[in-house]
Structure 1
Amino acid sequence: MEISSPSFKHGEFIPRKYSCDGNDVSPPLNWENVPDGTKSFALISDDPDAPMGTWVHWVLYNIPADLRSLAEGVPKDRQLKNGAMHGATDFRRPGYGGPCPPGGTHRYFFKLYALDTLLKLGPGATKSDVVKAMQGHILGQCELMGKYKR
């Protein structure tokens, strides 16, 4: 499985538009080579370089299995029209929260998981809730890493 963005390549800088210094909208993401038997996807984006420990920027799960992309600017609703649900982030609000480091260059990981089930979680689940619910259900995973510096 592979994940990419037309807005930045793996290891490159994330454009300002997708940060707290810009429009703070989610970047477009595409994925391919999905494992057979995939029933849903989960996406977790976090910053392991945050001063207080890993900072969670985006949690989205029960993404429909037939999707192969997320458009720029995914709505920040608790539940999307397609059934996908936003989990809790460290910004304490649903939806994507872009890079906003206090200083230095930080790395931001967009981790996509192909699952053999829909997660039995309502909107607002934490990253740890999602990781626990995914145990034993991950068919494949991939990640895209971008950097950001203010």
Structure 2
Amino acid sequence: MDAFLPRYEPRQVLDPGEPVSIGAMVGPEAFTEVRYLAYERMRQALGVIPAVRVDFGAQFGRDSGGLVRPYRTEDAETVVVALGSVLGTIKDTVDELRTDGRKVGVLGITSFRPFPADAVRLALGTRTRHVVVIERALAPARAASSPGTSGPP
């Protein structure tokens, strides 16, 4: 691993004798610039991640994930898009559906930020007719239902 990664040199060292604030708010005069710079770094990562994937594979003999990970999508008419631990269950289901003659595949998203929109588009190709997106995250900021209505928000 030492040959693959650069030596770790922390920019700041936490010392109880000399407390510092890390990641403090930025004032309004610099907020937009800081957010833009973060956005640009994310966009640059879209080119770096695939290159590191190749180097990692050569060094360690296994895949690091890259941006997306297609599974049985070559001729799939329906592709399920998901990320995280649910992918194993979906792959098993895809295998069962393939046994039944259904052209189904799964596309695992391995880099959520930055989101690899071009890689997803390329992986779905022109043969895919149906895309199913599985998202297990709760959206706590969703507006509540109006007073007097029944059912979930």
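Values computed for the structure shown
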{"quantity": "Structure (1, 2) behind the derived value 22 of relative contact order in percent (Cα under 8 Å, 6 or more apart)", "calculated": "2"}
{"quantity": "Origin of the derived value -1500 (helix-only ellipticity at 222 nm (-39500 (n - 2.57) for each DSSP H run of 4 or more, over all residues; to 500); candidates 1, 2)", "calculated": "1"}
{"quantity": "Label whose coordinates, when semi-axes √(5λ) of the Cα gyration tensor in Å is calculated, return 36, 28, 16 (choices 1, 2)", "calculated": "2"}
{"quantity": "Of the structures 1, 2, the one that 1.5 was derived from, the read-out being distance in nm of label points 7 Å out along Cα→Cβ at positions 12 and 108", "calculated": "1"}
{"quantity": "When distance in nm of label points 7 Å out along Cα→Cβ at positions 52 and 124 is computed for each of 1, 2, the largest belongs to", "calculated": "2"}
{"quantity": "Structure with the greatest value (metric distance in nm of label points 7 Å out along Cα→Cβ at positions 4 and 116, set 1, 2)", "calculated": "1"}
{"quantity": "Among 1, 2, structure where distance in nm of label points 7 Å out along Cα→Cβ at positions 20 and 100 as derived comes to 0.4", "calculated": "1"}
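Coordinate-derived values only; no laboratory data. Small disclaimer: the values here were computed from a predicted structure and weren't measured. Cβ atoms are built from the backbone, for glycine too; each structure is taken alone.
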